[in-house]
1. Taking Rg/Rh (Cα atoms, Kirkwood Rh) as the criterion, which structure among 1, 2, 3 has the greatest value?
2. Compare Kirkwood radius over Cα pairs in Å, for residues 30-141 alone across structures 1, 2, 3 and report the one with the greatest value.
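Read-outs throughout are calculated quantities, based only on the coordinates presented, and are distinct from any laboratory measurement. Small disclaimer: the values here were computed from a predicted structure and weren't measured.
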Structure 1
Amino acid sequence: MREFILLALKARTSPDFNLTKLQEAGNLSLVCQTILNTLWISNNLRRDTIMHVALNGPEFPPKIISIYGESLKSCEPDEVTIARCIKKALKEGLNLKLNEEKEVSPGFRISKKAFETLVKEKSKTSQLIYLHPEGEDIRRFNFDKNTTFILGDYIGLPRKTEKLLARLKAKKIKISPLTLFASHCPIIVHNELDRKENSQ
């Protein structure tokens, strides 16, 4: 199983954002682009992939949107539709208590949970990979069957979060000699893993 966790520090956790002004909602545009590039391929979904987005902006953080390629049915691969699905999830998740989770539609869930809690949970069942420009080259790294890739948005990860990842023994991996947008990263990761799997 491939999993991705995006930490979106400013992305709104209130459902009152405008679908035509996603940049004003803590750069939800980037969030939607990253979800799109993580889960969809031409005329299909990546059924072996789960995308988690930790939203930490106003007004009701923390919230995590989790999207399961295996069972996703009610969301189409375009930015506005994905934003509409997030908006619906945030509305239905307004009254969640800490660590509660709710399925909004098939394959689309929302939880009242901190990014740090999610990462700790994944460290027990999955190999943690922190996508970082100073990490080991992805083409020289051997991945486990179950892998969780962690990436930050345009702000990056706070220092205390990086220290947590170090304590959890997350491996730093770089995917390019250049600094990329977060939304580009899943495509490159998928391509490298697809190539490795198809060469075996």
Structure 2
Amino acid sequence: MTSRVKALCIPVDKFSKDYSDKTEIIDALSDAAITQKICRLKYDSFSREKQVEFSAAPLTFFENRGGLYLFVESTKYGMIRVLAVERILSVETTGERFEMPDGFEPGEILDSAFNITLGEPVQAKIWVSEAQAKYILQRKYFKKQNITRNTDGSIVLEINTSGWFDLKHWVLSLGAEAKVLEPEELRRDIAEEVRKMAENMKGTSC
């Protein structure tokens, strides 16, 4: 019976990140967040393609798709950022104390973002075919969304979110089953990405 119960729910760790060598860093960040101490961080920034150092207030951790992330507030710019914990290379806790930012609501921030990329708000209108519409109708992708059902079974999804990159790649994942109606900039951006993909597929080899 015990083996049968275990078989009813199988844990899946596909795509999960490895934090076996990050125990000390996670402990240091946790202590700093609890005691509200500013940290000096060294971070492997993929977007800037280099290691950067800066001071920040560690606010709170959250999990997303097998990864551990940290909200921080930059002491230099006062901006809220999201850091991937596996790319934090070192943590030096300072004696300087920080106060939690006014109005900081991590749940609301994550609700407003498509995934975890923070950015300027994006208002978009996306047509989705009947074949994919049934999957979208089974779950709520965005906190602020409106769905119009068409007579042919397709839908028009109107959303207000943030994270241009994440939204763009979600639409791309739907392939020809989706079409951006608004904004024009997003449609052009995706069209250019598709053009580049097509060029990459023209018989070239690595």
Structure 3
Amino acid sequence: MIAIEINRGQLKRLADAVSASGKKLPKEIAGAINQVSKKTKLEMGRDIRKKVAIPKDEVEKPLSIRAAATEGNLSAVVSLKETKRLGLRHFGARQDKRGVSYKIDKQGGRKRVNSGFQGPRPGVMRMKWKGNAFKRVGSSRLPIVQLKGVSAYGTYKKNEMAGPQVKTIEDELSKQLERRIKLNVLRASGLVTT
């Protein structure tokens, strides 16, 4: 878990603006934190997709906001659940005469698994295997193993994306608090009635 600190000067300006507008300071801070957690979840997904060619829905499945901030608890938790590696069908697997080609890394080209083939497995018709890639291993051509790529969690951990994310979160929190300061100043002057 990463702890983010709030600028004291900015917090004092927010407290002054909130007291002038008649609103509650904890509620305003909780609102800012919740906006930051939504933005963080979105940015985590984007950062993962910048590195690897994972479909958007597969990146978003393990991402969630486990705990939203409230007036009594001024913290939010954005989590990335550990998941299994995805089959090559999620990485554009294509079969040709030599095997199966796929593309995981956004920076590199397509890679190939010679002697690979796309499912369903011979003799077994399970539709959830359709499009995945397999390879026979061993001298007797058995067992048949499924070829896998990467997971969103593995990509995030391997590329150590949490460190740079802290700076982004701090900048977004500062921006959200500044936005709330301006809103409460407008409320106090009677220009906004929300």
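1. Looking at the calculated values, the largest one is 3.
2. On the way: 1: 15.1; 2: 16.0; 3: 16.7.
Looking at the calculated values, the largest one is 3.
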